1. Suppose distance in nm of label points 7 Å out along Cα→Cβ at positions 70 and 142 works out to 1.8; of 1, 2, which structure was it derived from?
2. One of 1, 2 was used to calculate log10 I(q)/I(0) by the Debye sum over Cα atoms at q = 0.18, 0.28, 0.33 Å⁻¹, for residues 118-157 alone, giving -0.43, -0.84, -1.02; which?
3. Identify the structure, out of 1, 2, from whose coordinates Cα extents along the principal axes in Å was calculated to give 82, 33, 23.
4. Among the shown structures 1, 2, from which was the value -26500 of helix-only ellipticity at 222 nm (-39500 (n - 2.57) for each DSSP H run of 4 or more, over all residues; to 500) calculated?
5. Once Cα Rg over 2.2 N^0.38 Å, for residues 54-101 alone is calculated for all of 1, 2, which comes out largest?
6. Computing distance in nm of label points 7 Å out along Cα→Cβ at positions 14 and 94 for each of 1, 2, which one ends up highest?
Structure 1
Amino acid sequence: MIKKYAAIIAYLATIPLANWFISNVGTQSFPEGPHTIPVGFGYQAPSGVLLIGIALFTRDYVQEKFGKRNVLIAIAAGIVISFFVNPDVAAASAVAFAAGEIVDFFVYTRVKRKSIALAVVFSGVVGGIIDSFLFLRIAFGSTDFWQGQVIGKTWMALLGGLIIWSHGALSDRLHPQKA
């Protein structure tokens, strides 16, 4: 039970942390621009990218443990929280978060019928792309860091899928089906 509530707290914590990171962690490339971090392949992304990637993964976990209705309530709470954390990017964060999370919700719900691990990866990548373009366009009037944003969120989607897959494989070994 504690694990379930820890997941929802972690999910909601990623939102303010991501917004705080954007203004405080990494290198600021231009005045009024986001603070960025390297994400691989020579690309930079606003520093909140990894936390939003974690949000997409933990949203999937929260949906599994609490159900669709409660995860939609958690998404709404995340939107409200984003308005209070970083006023400079609040609207962009809220709009991008809402769109990315809703797309993640629908993709995850559809794909999980085949594989939860693949659902985590696909929904995280698709939600991350939507979130990235909207956030950068609204917050900074540019999509200069879109590649880095997508790479960073894809890393986290892959990590989430790997965790789910390995947990399932481990669970299968610990609890084999009885013949």
Structure 2
Amino acid sequence: MSLRVRNLDWLHGVTVDGVPDFGSRMHELVSDLVKAHEITEQQANLNLSGDPAPPPRLQRLIVTPTETGVHASITHEGEFYRGVEYHVEYADNQHFQNPFSVSLGPSREHDIPTGSRSLYWRAIAQYPTGLPTSAVYHGGTIPQPVIGGLKTPLGTSQGSGTGRAGEGLQGYGKVPYRGANPPVRAGK
């Protein structure tokens, strides 16, 4: 959403003796600054008018055993901006006292070397300068433990960034947001 500048239309009509186009030039200057503000918000995924809203809630976290630990797979549908990052936490108890955090960056898939311990898992999504989503737990509302160290086949990749499931080479995404229209930012 564009920066709200009060009196911009009024500024266009301001005249100064000896400088008849003063108001129109000042109007151009401020309009250029507003445009730069909008471009900065879009390219850096910022909300320069307030705190950015968190991305939409994650749908699911599935953790499966691997030979050296576990594989975490996050499902995240909905519309969101490029720059979203994912984090998983694990603990040896379902109340997540003393959790360990793993930053996945823009990836929704990761192998985590945990050995053969029985651990509980949860995940969040977050923009670098915003608040996190609420947590989603492996197993649903009642977290279920996963014992690592077992050989299992890989499932379908959930991708990364604004890319879709199964798409590779996306990083933070090739498009600025996922969806038909930009998601609404908080405070706008």
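Since every read-out is calculated from the coordinates, none of them should be taken as a lab result. This structure is a prediction, so every number in the text was calculated from the model and none was measured. Cβ atoms are built from the backbone, for glycine too; each structure is taken alone.
1. The structure behind it is 2.
2. It traces back to 1.
3. Going through each structure in turn, the value belongs to 2.
4. The value was obtained from structure 1.
5. Sorting by Cα Rg over 2.2 N^0.38 Å, for residues 54-101 alone in descending order puts 2 first.
6. Top value of distance in nm of label points 7 Å out along Cα→Cβ at positions 14 and 94 goes to structure 2.
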